[in-house]
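Student: Listed after this line are the structures, all set down as structure tokens.
Quick note: the coordinates plus some simple rules give every number you see, no bench work behind them. As the structure is a prediction and not an experimental result, all values here were calculated from the model. Cβ atoms are built from the backbone, for glycine too; each structure is taken alone.
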Structure I
Amino acid sequence: MGNLVVFYGKNKEIRRIVARYQELYRANSFEIETVNSYGFFDKLSNDINSVQLKRSNINLANYENIILVSSLWHDKIPAPILRFLEQQTGKIRNIIYVLYNKNRDDKQEEFDKMDKILNLRRDKSYFVTLDRKDIHVRVYQ
């Protein structure tokens, strides 16, 4: 059993963070993909009921640790991440959250929201910000 970095987002910031955590945890990665793309107003409404995820054959129970990497949409967990977590309830043993927020405003309640969906207490949680040279991590428990 190994580690898996699960992420949603195609922007270069998320890709940098994913690469760093893949290296740190010697992990594979899995990208959450949606059937439709999401524009500004979709992100603003963040309606989980409108999200359709592409099917995948990933079995999260096969991994010791899941490292979930996501940016925040208007200070909230993106609807595709919430939908994914709903579908994975009971399949994850241990989860580590890594949240990226451009405005550097920590939204600690978002960690609790994800824990509640999974009915699981996270192992660790981090907020990250980026600059040109490095990824800056703030630990939250």
Structure II
Amino acid sequence: MKASWYAEALYRALQGEKVISEGDSKKVFVRFKKVISARGHDRLLPLIGREFEKIITRENKNNEVVLITADSKSKSKWMHAYDHYKKEKIIPKGSVCREVVDESIIGGFQIRTKDTLIDGTYKKSLVELYRKITS
């Protein structure tokens, strides 16, 4: 058995829905260690730790969420949108929020994840207004 397989299994177990508190995480780890010992793979524990760190690094890169606003004052204004999407589980559990100011955005916000874009900027409304005025 490869250490990376064990590390991946441990990571997925710790990300489960039943793991809510630190105590739950400790229970998962204790059970994991018992399984490793029962299989006679105790010598893999240091390697599993290193592989686990690699997985954490990889997942942190994938779990980054970017909140883009027009200026620094808008950050606090639009954090409620971020909180809403996190509550609705559109933003993944354990994600890290990075706030970015983009002066090309006139107003509103954008939330970007690895595979999702939530565009709450005023651009669409302004383009529609422009088309109505010019036509």
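Student: Identify which of structures I, II gives the largest calculated value of distance in nm of label points 7 Å out along Cα→Cβ at positions 34 and 50.
Tutor: II
Student: Let me ask you something else. One of I, II was used to calculate helix-only ellipticity at 222 nm (-39500 (n - 2.57) for each DSSP H run of 4 or more, over all residues; to 500), giving -18000; which?
Tutor: Corresponding structure: II.
Student: Taking semi-axes √(5λ) of the Cα gyration tensor in Å from the coordinates of each of I, II, which one would give 19, 19, 15?
Tutor: Of the options listed, only I reproduces it.
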